[in-house]
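Alright, structures below, take your time with them.
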Structure 1
Amino acid sequence: MSYYSPHSGLRQGLRTPLCALALLATATTQAASDAESCAAALGQPLVGEQVLLKSPLRVLSWNIQKAGDTDWAGDLRQLSDNIQLAFIQEAAVKANIAGEIPLPLYQAFAAGYTTDDIETGVLTLSTSSPSLLCNLTAWEPWLGTPKATSVTEHPMAGHENRLLAINIHAVNFELSAQEFEAQLNSIATVIAAHTGPVIAAGDFNTWSEDRQDMVDALMAEHGLINTTYEPDLRTRFLDWPLDHIYLRGLSVQDTEVTAVDSSDHNPLSATLTWP
């Protein structure tokens, strides 16, 4: 399932402040509607034989910076050992990111920043076929560019419920945090409708105390807890970590942050289990 797609008219309209406000209001309303449609589609009957996610579940989350560095592929291959679920932000379509991982993976892509030369977005890779795919779009109010969220649902081996996986690249260039909050509210709508485990991972652009508190409060309201790292090598701006993996209904076996030179974000990984 796929909802609201970015279009060039919105970016052009943002050249004037009044038009920008009107179009952003329309986009925010559409995003809320898309989130409600996605929430309503959760838990549909499974069709055919399913490949299930298995415990322990190895997860990776990484803003790969458009796969613009020559070393990204080698780092990804090393990071993807035994990975069952990967959350990639700033994924460039032409880079064929999934092709660098030796396991056969299902791909769920939500388009974000796009020009004539490059198309990027968030890419969720999984060893199991998602039973639901939804794309949600938010907008950078200053730049008029889209920020994508991919929502997938996955059957789990030995678990009566499915795993809800949310891959987010959050709104960044904004002082008021209005669009940032609206983007968070969209994913909250989906989480609230889901019964069972949840992973919300990605580049949350939490570069201030207010932004971090906003994310933490929303996640806590829906029973999600932020994972911790030792040592904590997450990429920071103004001394605030930007990348997170939030969890509900899953136990943490281990977590790790790997320092790399192939992106401006260090990747996060975690091994998760369920009874």
Structure 2
Amino acid sequence: MSRIAARFAALKTEGRGALIPFLEAYDPDPATSLAILRGMPGAGADLIEIGVPFTDPMADGPIIQRAGLRGLKAGATLAGTLAMVRDFRTQDDATPIVLMGYFNPIMSYGVDRFCVDAAASGVDGLIVVDVPPEESDVLVPQATAAGLDMIRLVAPTTGDARLPMVLKASTGFVYYVAITGITGTRSATATDLAAAIPRVRAHTDLPIAIGFGVRTPAQAAEAVRAADAAVVASALIERLAGTLDAQGRATGSTVRTVLDDVRALAEAVRGARL
């Protein structure tokens, strides 16, 4: 059983949802980013999503775009991101890690080599925004052979005819994009989620995570009442950015502030179904 499947199975037994916080690799520097990554499980993260900085992040709003630019300025590469995961795995062999990014860096790295190296580094799943199911043969066979889950995005605009095809190509969990648009721009409503998630569940037994519109502890709690996990990204990146000095460097409060926010989110998620 994969780490992702094992974690969701354990949480189902406990009767609670999952918190999946996000960080951008190398934001604002490698050491700070790794410190946040290492601290997230202790703060309550059940799974962790790591963004791979890229120059053309089409799905991301301004907050994560700026994080990606900070990461690139700090020297982020795909190989460097995998090294972060390897460093994390020296202390944590249980928390699932999902990489979120775009196909260009993977293609430049070499698809076969990337999938082998990612699995060897301790990566569990991939969200590759610009590889739709129709073009999945460029990546999925290699990822599957390496034991990596391919996590697909389902949006409010995904029609009933297309939905089964997208879900059939999904493994690990399904990422429901709660809003129409890019990350960090607005929030979903509980009413919208209550209407949308049953439509997805009708076509899959995989856990469903809600993201792209979850910012506060209250919204994270709403997400896990409607689905199986809450993904929080832009709100954490925005808080990180607010701790940086005038030159964009980490300060003494950067790691603590982000992890305190993860703790507040985790508390809300863990109490959501009580």
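Taking helix-only ellipticity at 222 nm (-39500 (n - 2.57) for each DSSP H run of 4 or more, over all residues; to 500) from the coordinates of each of 1, 2, which one would give -8000? Answer for the origin of the read-out: 1.
Work out which structure the value -0.45, -0.57, -0.96 belongs to, where log10 I(q)/I(0) by the Debye sum over Cα atoms at q = 0.14, 0.16, 0.23 Å⁻¹, for residues 94-149 alone was derived from one of 1, 2. Answer by label: 1.
Comparing mean projected area of the Cα convex hull in nm² across 1, 2, which is largest? Evaluating mean projected area of the Cα convex hull in nm² on every structure, the highest lands on 1. If FRET efficiency 1/(1 + (r/R0)^6) of positions 198 and 254 (r between Cβ atoms, R0 = 30 Å, to 0.05) is calculated from each of 1, 2, which structure is the one that comes out at 0.95? Structure 1 accounts for this read-out.
Read-outs: derived from the displayed coordinates by stated rules, not from any lab. Just so it is clear, the structure is predicted and the values come from calculations on it, not from any experiment. Cβ atoms are built from the backbone, for glycine too; each structure is taken alone.
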